[in-house]
1. One of I, II was used to compute helix-only ellipticity at 222 nm (-39500 (n - 2.57) for each DSSP H run of 4 or more, over all residues; to 500), and the answer was -9500. Which one was it?
2. Between I, II, which one scores greatest on FRET efficiency 1/(1 + (r/R0)^6) of positions 11 and 67 (r between Cβ atoms, R0 = 35 Å, to 0.05)?
3. Please state which of the structures I, II yields 25.5, 74 when Rg and Dmax of the Cα atoms in Å is computed from it.
4. Any idea which of I, II comes out highest on relative contact order in percent (Cα under 8 Å, 6 or more apart)?
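Throughout, read-outs are computed from the coordinates displayed, never taken from laboratory work. Nothing here was measured: the structure is a model prediction, and the numbers come from that model. Cβ atoms are built from the backbone, for glycine too; each structure is taken alone.
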Structure I
């Protein structure tokens, strides 16, 4: 009972301490402490979840955006079929090694080294989702197929030479277009191009509906496409 009370107080004071260190501090065997935590105190180890940082002003902009979208859906019963949500993602092509989990069993240390390039190969992909499926993928690269940084000029080239023909091929008219607030997306000339393509129906920073920054949880590609 004394050990249980000591373990409970220790957890209350610092719930993030590891079993190894907590056992040392309490003068208990690790297996004994583990039994107390699980069977006597009914505690379980939970991993920390990483989420997007929100700034103070974001807490107002996010519900404002959500309420506007609900109003649009209320006023237009087919609104959910008329919205295109877009995003870009980077995919690294080099094998990733998790040192925490990778082990080699041997009689002696094999001195295995995994070499990682200074500038790992990656591809930058644009895709969009609408109610009828996926538009894309579109890979940002130069004439040699080498991945390039997405800037305003390259983003506009994608809109004019890939997205626009796709819209025509799919027969998509009177659509809403959502994008995040990246600088390459919101340059004046880019926004003018999007407003010509989606009159009064651009969801973006500086758009017809203001897109709240730092909100990957509000866009479909982050949930259903990139994984």
Structure II
């Protein structure tokens, strides 16, 4: 995963993420993928270790007792809590050497805040989930409206309907690292267990997803569909 040449000044970074059902590959964990994407976008050299939660190695129990992935070793210092890790990386891996990933517009972070909770209620109440489906669709409509509404810099260019690739423009930001892993889970699990696809009328959402899947920082950090399906099988079986 080294994206920059070796340098004595490069920090030593090891990201620990949840392993899949085989104990080795990337598992279903949007928060793990969020940090995976952040590090990749920063362009820093780092390693990734998948942690089998069924048989957590003794050395990891000693390293981070009682802590579930994701967590991080930065120059030998343990960092936990994915939000604090993200804030630390954004502050520490800063320009001019590393890019800032913070979005320019606060709304880019806020717009998708409720979508995963609405999805969780939707799939937990399947198949009698018409009410929750409407709530989920309202969140998708809100996201779609935002993606199709020009940002201020687009308005300055007299653009009436936005064609931007991502939430905050044409570059991936922390807002995308937060939302895209959740949208991927929703797309896979809702189709598998609820026969639900994101409606094609949401052109902004589909443009956003297509743009994201074309970027290796996202597509190469996604868990396999089977990992998501296995993770949500127990949720559906309770109904």
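1. Numbers: I: -9500; II: -14500.
Only structure I yields this read-out.
2. On the way: I: 0.30; II: 0.95.
Structure II gives the largest value of FRET efficiency 1/(1 + (r/R0)^6) of positions 11 and 67 (r between Cβ atoms, R0 = 35 Å, to 0.05) among I, II.
3. Details: I: 25.5, 74; II: 18.7, 59.
Source structure: I.
4. On the way: I: 19; II: 22.
Ranking I, II on relative contact order in percent (Cα under 8 Å, 6 or more apart), first place is II.
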